[in-house]
Structures are given as C-alpha cells and as structure tokens.
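Values quoted throughout were computed directly from the atomic coordinates according to the rules given, and no laboratory measurement underlies them. Keep in mind it's a predicted model, so treat the numbers as computed, not measured. Cβ atoms are built from the backbone, for glycine too; each structure is taken alone.
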Structure I
C-alpha cells in the first residue's frame, strides 16, 4: 500500500489542556485521510492522552508514536528560586521502544514530583539518566538551540546541539525545522541548516500542530483566551503569531520544504525507528503475602470456609457448591490476590472502628465477598448473580466499590499505601470537559459578550444528561431564532460547538485508587496536584486496560452520620446498636417513607425521589431496591415508572410473555 512521504512528529492534542484543540479521533482520522504511515502525540509536559491515542491509531491502521514536549530547566530542576526565575526550554522526546516508553514515563513523573515550578520541568541530570530508547528533536522557537540562535550565540547553539548528541546518541537527535510564517523562525531555520551541515546533525520538518484545519485558528485563539482568562479585545493576550499551526497535508509540507527534502524524508526515518508495543490486559496485581504453608488460593479458600461457618448456622450443599464455583472462577482468572487485598483493608477498617458500607454495585452478588465480610448482603436471599460481578466469559477486572466513613476514608488509603508501598499506590486523575452550557459561557467571556446576554443563551440549553449544543438546537426554537437573526449569538454558538467536549482541566477522582505489583512508574506517569496528592496521568478506564488494580474508596457522609448516631445512642442511652443486624420488615419505617419523610436518607432524599416514594408507597426492601433501579434517565423517560406503580397497585394486569418468566419477573410485577 502506498504511503505519504511525511509524518507529523510534533502534535498537540486536546490534552495540552486549553492549548491543543485536536480531538484524538479526528487527529488520527486526518493522518489516515492523508495516507500517513504514522503519527506522533507530543503534548506539553504530560502524557494524559497517550493510551487513548495509541488505541485509536492502532484501530485506524496508523502507527502510533508516543512522545512529549518536555520543559527543560536552564539549570537544575530543583532550582525554584524567584530570583532565578528563568523560562524553561522546550524539547521534543519520542519513544522508540518499550525502554524508551518507561524512560519517558519516569521523566514526565519526575518533572512533576521534583521539578515542578510553574511548569513540570526536567533537567540535564535526569535527561542523561533516562535517555535510552528516546529520540529528541530541538523543538520550536522555545527550544534551547533556537533561543541561542535568536540571541545570536551560534557557538552556544552548537555546544548545546553536541551535548544533546552526547546524551541521546548520533542517530537519536534531530534539529527541528518549521515553516509557520514567523520571521524569527526563518532566521532559526537558516542557522539550523548551517549547524546541521557543520556538525552532521540531521534535520527534520514539523509543523507544531495545535488544531486540525486552518480555519480552526480562530477557535484556537478563543481557547487560549479561556486558558488565560482574557478576551479577544485584550492587546496583551496570549496568541499565536500566525494561523499556520494546523495539520498540514504531506503535499503542503513537501512544498514548504522543497529546498530541504531530507527534512521531509527524515520524518519517515524517525517513524520507522519508533516501534512501541504497549501490553494491555495482563494483570499487574500487587503481591499479597500469605502465611507460611499457604498460597493465595488456599489461603482465600480457608478464609471463605471460616466465614461461611460464621455467616450460616448450617452449611448446605447449595452453599458449598456456590462457594466452590465462585472460588474456581476466581482461581481460573487469577484474581485470588485481588479478593485478599480487599478483604485485608476492609478487615483493617472494621477493626479500627471505621464504618464500612454493606456493599454497592455488582459485588454483593459474590458469596465469596459475603463470606469474607467484604459485603454484608447474602446474595442467595436476594437471588444475586455472581456473573454480574465476575464473568469468566468477559475478561475484565472485578470491581469492588467500597463505602467508608467520609471522615476516616484517608486512614484506609494510608494503610494500603504503607502495606504495599507508597510508590505502588496512587489516586486517579479525571478530566473535566467543556460541556454545552460551560462552553457557551467560556466562549462568551472570550468574545467579550456581556455576561447577562451569554447567561440568557446558556440557560436556553436544556438541563439533560449528555446534552450537546447540537441536540439543544433541535430542541429549543429560541436558539434557532437567535442563530438566524443575531450575528453575535451565531458566532458564539458556532465557536462553542467547535470547542464543546474538549478536555478543560484535570482533577483527582473522588474515590479511585490504583495499586500495582511494581512501582507505578513502570507503567504509568504520575503527577502531584496543588494539595500535594499524587495521582496517575492516565484515567480510570486506561488503568484498567493496562491491567492495573483500580478500586473505589468512596467516602460516604451517610456512614459518618450513622457512626456518630450510634455513638450518641451509646453515650445517652447506654445501648449498643448493631447496625448490620437491623430488621428489614419494620412497617413503621415504610409508613414513614411513604409519607415522603426521606430527607437525609441516602439515595432517597432528592425531591424527585421523595415524590416517587410517596407515589409508590414501598412495603419492603425489594420495593426500595426497585425504586433505586427505576430512578434513572432511561426508565424516567420511558413511562416505565408509571407502569411499575400501576402494576404494584393492581391497576394494570400483570402479564408475562411466557409462563417460565413468572419466577424471574414476579418480584418486579412482570
């Protein structure tokens, strides 16, 4: 198959937050459209989009080249003195192989954990230590060599170039040429070509992509205004000098560099050197140390049978068969350590008097979890399926979401960190995106449109889950009218639509924790937030795909309230109430709920839910379970709730499509 003779090696996706405007899917599609054999991702100082990019490129038949535009401290990464505040230089690093990938992860992590000062910075020391398996490009005008040239210090520029050759090796350092219409760039290019000839250092062409089409330059300007909290009327605002930072076609790049064809050819040569294969789905569970004479499987089995005898006065054949089946699936899927890890920290929490929830999601479907006292719900009583939690036909990590007392959740995380090693445990990053209303407000500020006017337009967008501007236009005739008759609003909506959905900011997931067998930096780049918390640079879904153990340590205020209530009862009445053994058939409770007295009750306290409880009038825990399942966007919009209530009250005849379905659907009235 014929391929283009050029590859883009300097590319910023939307994960160069509020700077890159390229959505990864569109970016890769553009490379495919132009028949490019490969494409790089080189976001500013981070690796946020790496896994998503890698998978999307493979999916579309493009070779993914993983990289990063690093910030290089002029002196030491530890130099954070305000007296010596110097702008860090830029340097493009591209991954050749698995060793290079691990080294890039280390460099990006250290830039945050050790070198962060306004920007995540590395220095020469760690660059030398972790240079193997990497290719370096001299970067844009903010690179060290271009800066020396602009300061007319050609001697220093040559020294810096030779130093990079020494660090990376002769075949792994290139002088980067760009044609972006900036006069200073032409000066730099001319001198880079001379240095290349004098020192025999190869050149390579790039275009420092920040947006996909040339006409996206205006939207990108607005994105920069959002980043810097300025507007287009501000003469001092951050802006690019030209509109050339788009995804140039191979033909455009060949035309621009017709006098230096080797710069085009070298982009393909570099791409041919980069051959990273990321290993997905191979579980990297932490090691769980078991007592002598046991392995993880035998120890898990012993704990389960001990718990089975404590949970059930009589161990029936049905119980034993179910337990053996679950243990066999767990053993086959090699998840024994996973269950032991969860058992251990739940046990620790309970021993320390930290209240733990009875179970959430699909995990109460496991008898093993019930015997280990991870959950407190008997799956056999409620007909819960183990396969919803762990299915041998679906190879994926099981998922325990554990609720802890909100005030003491950190104690459990600290225990896990100490047990498995702080370098093997981290919190998980999450990304906020520019949702429909937020995009309109952000863009309105950047355009300098009065707040009241922007607010009026934003409020026309319906409050609905996953609403987009496109959907809102179809639903709301007032916005359509404004688009036809008001140029200012038209520009606002069109620009907001082009930026909607882009990643806007990074934050720490409220509950997610990741654990690993080896130091996390063997697999994942880390960063430190303003509060000093260390989190991954890959989001939760990517961590699971990499085979890392992800758990939700949920801090639940309701458990804190219950815990304090029990303390107050004990202090004032001298009674110890066992919250785990309360009866679930107290009709006084259901009568109280049926009146809508649900304020302060977990998952029943919202106005909509209180109204639903009054209409349904629950009489059992199964009715409340059904309510929680029904109070979701799908059933709410389909009329299913009315049907359920009417069937419960006998106002609609209950019919089954087949008599055999009655035993399954009887509890939920067909």
Structure II
C-alpha cells in the first residue's frame, strides 16, 4: 500500500511550505547561534599525582613514595596504564584511564583515584608532603597570550598578572584564566656563623622566632557590654621593614636585638625559578584563557579582546599583550571557509544538473540541497552539536550523498512527464516507486558511519559529531526529497508537448550505458572476478595509507624542542635557549617566537601535550608567515643547530 506522501505534499502544500520555512529560517538561526570550536569536546583521561619528599634522593623517592602510591593506584578497576618518574625530592605519577569511560563518568573515576591516594598517605614516610592529584590536565586554554613588561620589577609583574587574571575572569563564559612564567620574590636572610656564635644564638632559634611571629592564629574574643569583640593577633610580615625590626632574644638574658643588626636582609627574585617564559627575546609570562565547554569560542574570544582593549587604559605603559594562539580566530576562519565552500558546492551541483538535466530540474534539486544543509544546521543547534573541524568536514563529505535522493525523485518525475504523464501523477508515481528503496539506501549510508560515532572508546567520543551530522543530513535529505522535491517539481517543472512522443532513454548517454550494462551481465563470471580483484587491491592499498588520529592543523605554528642532560640547571637551559632564540628570530619567515623553559606551555589546543616540569627541557613555539614554509624552515634550523 502506497504512503502517498508526495500526493499529500502537493494537495496540502501548507505543511510542506512550513517545512521549507522551518529549514530555511531555522537553519539561518542555527548557523548564527550554534557553538563553534576548533575540535570536538574531548576528555583527556589522564591525571597527575605529584608528591614532594624534600631532601630525598631519586632512589629513596622511588622506593618509599612512588612504589607505595603505585601499589594503591593499581587497585583501580578503571586503570589502563600507569607510569611514574622519580626525581630528587619529588614523585610524578601519570594515571591513564581506560578509553571506555566518557566525560560523564570521569568525575567519579577521579574521586576514586583521590580516595586511593588519600588512603596511601599514612603509609608514606614522615617528611612527605600531601600528594596532589591534578585531573585538570586536559583543560584547553584556546586563547593564549604572552605578556611582556620590560623594566618592571618582579613584584610589579606579579601585580600585573594578578590584575589581568582577575579582570578576565569577569568576561562572560570564561571558565579559567591561568598565568605562568612570572618570577616569584623571595626574602633572603643571611647571617654569618661567627656573629651567631659571638651572640650565643643558633640558626634554629632565629628560624623559630621568624615562624612564630609570621604565624596567623586565632586570638579569641571577649564580651564587653553584651557585644562580642574579636581579638586580632599580628598579621604576619607584610613588608621588609617589619622583618628587619623583628626582635630576637638572647638566651639566658632579657636582652633583645633587632634582626637587621645581625643579618643582611634583602628581597629579590627567586634565585632558581622553576619555569621561565620569553617572547620575541624578552622575558614574559603567559596568559591562558579557557571558555565554558558549551559556549561559542568565537564569541568568547571577541569578548576577551574587547576586555583587553578596555584594560589598556589601566595597564602601565610599556606592558604588551601579544597573541601566541587565538583559537577564536582560527575557528572563525574555518567557519567562513565552510560557508564559502558550501556556496561553491551548491553552485557546482546546480550548474552540473542544469547542464545535464535542464535548468529547471537543476534549480529544484539545488534548492532541496540548500534546505537540507540548513536543516542539518538547525538539528546541530537543537542537539548541541558544535561546528568544528569534524562536523564541518562531514557536511562537505555528505554533500554528494545529500543530493542523491532529490535527483532520483526529480529525474523520475521528468521521465514520467516526458512520457506524457501529468505533473501531479508523475510526482506521485516517481516518489511512491522510489521512497522505500531510497530510505533503505539512506539507512545503509548512516549505518556505515555508526561504527565510528557509536564506538565506546576515544574514537567514538571524538568523532561522534561525524555520525550525528551524517544521520541528520541523510535522513533530512530523504524527508525533503519525498515532500519538497515533488511540490517544487509540480510547480516549476515543465515539459514541452512534443517531448511526450520522444523516448527519453534514446539519447547517446543512455544508449552507451545500456550497451555497457548488457555486456557486464553477459560476462558475469569475468565481472565477478574483476570485482573480487579490485576489492583485494583496495584492502591492500588501505593498509598502505598513513594512519593519523588527529588531522594536521592549518595554523602556521611548529615546535622546536631542546633538551640538556637530565638534572641540568634551569639557568643553563635558559642561557642556551636565548642563543637559539636569536638564531630563530633572524629568519625572515618567522613572525614570533615564544620560549618555554622548565616545562611546556599551557595546553592551548587539544592536540598539544604539555611537557611535565623538567629543568633541562625547553620548547619554542614558532609562528611563520605560512604553513608551506614550516618543513623547509624546520629542516634548516635542525641542520644549523646540529652543526653549532
């Protein structure tokens, strides 16, 4: 029994026109409001367990701390892999969870990890500091700046970093702001042993006095006339002068002496920093900003830029905020490129159809294709599928499949009308004859991608938008092909009266295909053998295709890593990095150079994996004028540095 969907679409066109308007205006709304990201949301299933054991050797850390924690963590049933690195004074354990756990179950897994680590604390030796579990390892800070402040003191730079972080956290949909690389200040108290012996003082006594005076504790409260009054104790040392005026008592006497009288006290930058950042040859600190996962990164990026522009009047003169990576601009360029590709693709489809089947049928199928794409964008918005490199690529891939259903229906109408059938009957006949086979072909096309999108591992999480967009677009193309295409054909498709006497399949193209088809059917055995051989060749060729999970980035950035011997002083690493930086800046292709010494940069894109803290490690993030220059420049720099 026929469903007669096409007849209903023609005889009751209001419903069909409502569907057209829904796809048209809903798609435009979806295009304007759908979330925009560079890559799909993806859960990094790794955490770091860091435990400090001051004064211990690497062997002692391994035997007394790392092995104890590893034994406890290995009891997790969700564990996939555990790796550790024991260094003098610190244990670093990387915990990786099985791929079958998604973003909804990971918080519970991290809670279990924390419980296991906490249970292991009582088994650690005295002097070990509490373990820190960092499960924010996978946060992506897609808006990444370098801040330079030449001529400013360490404290002034710290104040600038705090100010920028506080102000940018007020930007709507900004989730986190991270700064790194700013130098810290240390107060050094130097006392000669001769003076201590002469005064009868000990280093432990002076340290105890400093610690007790710098401790903030609850001094209690008193009640006066029914009112509770809090008693405030000292607030600790908040200036160098207060520390200098600290009174030290001499043992066995009532005499006291000021600390400044027996010690040299100075405030300056920490002698051995744990992390350094440079940008274009100047000392800098990094400013990394991440957005709320479901928010539009383009909107967030523009809001951050506007806020930084407002803050220029409040930032001291000479402070420069320079971009290292701006994800919102990359995404905006990708979206604009997709829109251009969409226009070109639809235009090419319409042009080819107009040349092969006539301008009327070309416009009908092209209009159906455009409504399908816009309707898919509406579905993406309604089902929270963001526009990113996977979903955008899927739309381009699906373009050829989306047009098939409409072509089959439109061509069936044209053939029937050329044979003398009225337009309405031609539309109904063509649709009724093909709608179920087309639905089967559509479902098969969707199921071909279901194994990727519905996989329960990282592939399914990263590529789910591929399956979702294919599902939306192909199903919608079938719905529009059996509703909108018949209506448009009924209204706009015209056939000359003289054409009804002409066999539509008498043309040379159809005759050639008919001859080829008869020959293939006649040589059935040979045809099957050829198909088997082609299939085997395809499988063999597929095994030779280079495999890569993440696609290459279109951003003109590349990395240059530098490694000294393990345990090298970070100042020696910084000195070598500065020399290499000068060489890099001399290259005319280079736009900017960001240097990270002692560890990697913040994770500013999903595919970037930051290096863990390591004083002998350094990394350059080099921006060039175009991606085509990267390979040659990288090879040139590698050769130069190898010869140096």
Structure III
C-alpha cells in the first residue's frame, strides 16, 4: 500500500508480517455483503443483522450508501423510518417484533446501523465497511420517495464535464466518508463504482449521459479519488488511533478491464474484492455459468469473438474467476485479492443447443430495460423470484434467485414463501436436474421441459473454490450476498403438503469457514523470487493508453524516469514481471529488444493457470544515457489486460537493484 501519511496505526489491523488479523480463527477472509433492502417491511422475507453468521465471517460490507447531490456520502439518514438509521424490528412501531432485533438504546440511531453495532460489540473482531455505490447508485441515487435521482454520482463527483479531475468534489466526498465512518462506527469504506472504465456504455445505461462525455478523464479521476480517500482515511487513523480500511469491488472481465488502464490505483487499497460473477447472464444470448472458476475452452461468447482461435490471445479464456485473479496478481500479493462468489443464480429460458443447456443459446429479446435494444431471454416467474423491475414496474427476466430457492427447485419443493412472490405450488412445472462441470467448477439446473437453464452454486463448487483460494494464496472469498445462503428445515411444511424445505441459512458460509480455519496464512509477497538487497529511485509508469475500443492492441508507454541523481548509462538492463492474464507475447515498438525470457504458464488456461508471471528483459538504447530527472518512453504491445508490471530489477554496471517505488524501505543503492 502507498500512503503519504506518517505514523498510520497499521498494527491495529495488521500483524508484523503485513497480514490482516482476522476474526473467528480464520486464516482467510470471508466477506459478505449485507443489503439494506431486505427489511421485511414490503411483505417479502427479511434478512437482518441477527441473521448474519457472525461466528463464521471476518468482514461485513453494508450495501449501499450513495453519493448525494452535494457530493457527500448518504443513506438518507434525515428521512424518518429509513432502513439504515430509522427503522425498527422490535415491535415499537406497532408491527410484529422479530426476535433478536431489539434496539441498542445506547446508540443515537436505529435501523441496520444500530443492529450492526450491537452485534459488533459481541463480535469485536468482525470488521464492518460501508459500501458506496453499486450498479443502481453509481451515477445517481434513490431518493426518499424511492425514485432515482440522476445526480451524476461518482461520475460528476470525480470528473468535470471536460474530463478534468473534480478535486473539489473528491475532497468533499472524502471528508464526508471520514465523518460517516466516525459517526456510525464503521471500520472502513468499500468503493463500488460501476464503472470508471473508458469502454463506452459499459455501466448502467441510466448513467451513459454522464459517463460517456467524461470517458477520457475517468481513469485519472478514479486514481485521484482513491489516493485522496487513502490520505484522508490515514490522517483520520492517526488522529483516532484506529486504522480505517479502503477497499473496492472491481470488475472481472477483460472487456471492462481493457478500459481500466493497468489499474494503477490498487496501490492505495487494503485489498480488492473481485466481482467474479455475472460473467454470463440474460444481457446476451450466450448461456453459461454465472461464476465459473476456470475456463473450459468452450465458452460460446468467447468463441463468437474468436478469442480461442485468434493466435494473439494465446487461447486464453477470460470469463472466469482464475483469469481475474491472475490479472490482479500482476500488481498485488495474492493475499490482497479476494474472489467473489454469488449466492444468487442467473438463468435463461427457451434455451436451444448446448449440453443440458450449457453453452447453448437463448432467443434474442428486445425487452431489455432502458438503453439496451437487444439481449437474451432471461428466465421469469418461479425461476426469477429475486427479479428487478424496469422503469414501468414490469419484471425483468434474469433467472435471479437466492440459492435457497434454487435448492427447492432442484428438489421439486414448492416453498411456503411462494405466495409472498405472487406464486403458487402449481407454478412449479417440470423437474430441475442438477448438473456439474468439473473443469469449470460450475453446477447448474436444467429443466428440459421448459428449456430453462439456471446457474447455481452449492457445497461441491464452494468446496472446490475454497481449496483453490488456499492453494493459490488468495486473501479469501467475498459473497454477494449473505441473504442467498441456505439451510434445510425438516420441520417446515411446504406447499406440496409435506415436511421439509430449504430456507435462508449459512451452509455455504460455514463450509468456507471450516476450510479457512485450517488454512495456511495467505500470500503476503508480490514477488516470487528474491529481490536485490538495495533500491534505486528509477520510476516506472504506464501512460498514454488509448480509450476504450481503440485500446487494441494494448500499447501504452512504459515511462522510465531517472530520479537517482546519477546518469544511467546506455545499455542499462531492465527486467520485470507481468501476469499470465495476458499471453507470453509482449513486445515493444521502440527498438529496445523487449522479450519474454521465461513464463510460469504458456498456452490455454483450460482448468486453470499453472503459474503467475511472465518475466521480461530489455535494455535501454546503448547510445542513449539517461540524465538525472530525464525520462524515456518504451512503447509496449500486448493483447489482454494486465496490472503492473511489477518486480522491477535494474542492472547497472553489473550490479542489480530493486526500485524505490516498490521497495521504499530497502537501503538506497548507489549507481556508479
């Protein structure tokens, strides 16, 4: 992590090896999103702070706060009865009390925040972070009346209309975040900005009118946002004697990440939560897993765009969790990366082709919501109980369900909750056969009579994902969202007239915890080989990225700036690592002779990558010395996105050095 603030009390969160001190005997993180809208007040099942499996987790991300019209973080706290600070479940509002949700009278607010802090007193090692943004509230927010206010949100708070950085807006926001954490007892902020990518029309279609004109400035302003937050949170930490965390929810597909430059801003973060789900869904016609762990070489969407057949991509499939991890591994230790798992489904209907629906196609539809003219045909009705609604209040087909409902579908159980969703037992038609692909690490349900495909998660896939997390050294798993997990209640009478059905629970989370209590410590080093014992101040930056779709091939400048105070001779040898998320065909267009000299993985990534890095070597031109303060640009050329490069080694006159920007605590070397 990079901070400009001295004496930050990291020791309140991190041990002497730089690893986070985790609750409940866990060696890896279990981070769950707790959403504010499952209050039970709308007649649908509630999921409250008392339902969280506090003994089996490390972090809770509260979803969501938003950026208001004054560029401040908000949960509409001034509105009576709001979910976050005003609602009650103890019966004092005249409605039936829910056991375990009595208000803590020592706190000056009610709502979810009261309950989270009440349970935190009982579980002080569990950290809570407020997550700001989300898909629906990145470029606007929901006002007190429930209608969306198109304020511009993150886009206008960070970026002026001409693409320049809105530092005043960022400062206002960051100051408000510090005040918010102090007021409501949170341990940090999680930024869920979807998305500051330069890929046009990649986020919520409702935000395109503000995002598209600002594309050229979104990456610079995103870096300014996270740097400012890091600084102000660290200043608050020094003042309060309490460390405040800064994390993000990040996109995970190469399409979005191609517009994120090299994600230079990760250096300001405690860790990244990869949104390694929604990798397939009804936004297009390609039927596949929501959150595959690995590629299988058969992804129909990638095949359509010649990803497997075009030589420059090296056969690498990039719509899977393992690819996203390798992407971030280029800039971060494995332990600062968490993989996302969905406790909800995605699904299509009227599927043709494929194997039991997998890699088949659904018909194209024009009922896609605002901004989109074409999409796939998402499953509806009993196959879509967690659905969103369009601007006219109509159900949007997505095959979105909590896993507890998916388990009931799988077992032919008509749950007693169906009437709450306007459904009845006779809506359960056909059988939902469970299938599993061991290469993808992906289960799904296939209703052959309805031609419905529903991508799921269950104990088998979660077990494999936890094993992969442990073996690869990741920091842990992030869950969207707690409320989708399941348990089996053998005593509950279902609508079939028999006993037993699946209900909200914590089966999958407890499985993670069992594995992570017995795990080895997570990976805390970025480099895998020993680095030189001294550093010099030679600075490396990737600059001059093209925007969005123009950014192909990816050919930024590697800008090298000499801050050593000495002249670097021509022929200085430079080496670095870049992640195997891109194939081993990186080259340069500057005559530097840049070559990949070794690789930990080559070829396709079916069933997972075999290593982390490609190692590159080149020399500065023999005829060109680099004076103190001077810079040179090397034009790189590669084909899939990367973070980093990292683990730079510079050899001058036969002596090798690390670089200060990566290893500032190493002794300074001298260039002869």
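Taking 2.7 as the value of distance in nm of label points 7 Å out along Cα→Cβ at positions 543 and 575 derived from one of the structures shown (I, II, III), identify that structure. Structure III accounts for this read-out.
Look at Cα Rg over 2.2 N^0.38 Å for each of I, II, III: the largest one is in II. Once mean count of other Cβ atoms within 10 Å over residues 183-190 is evaluated on every structure in I, II, III, the highest one turns out to be III.
When helix-only ellipticity at 222 nm (-39500 (n - 2.57) for each DSSP H run of 4 or more, over all residues; to 500) is calculated, the result is -13500; to which of the structures I, II, III does this value belong?
Values: I: -13500; II: -17000; III: -5000.
Answer for the origin of the read-out: I.
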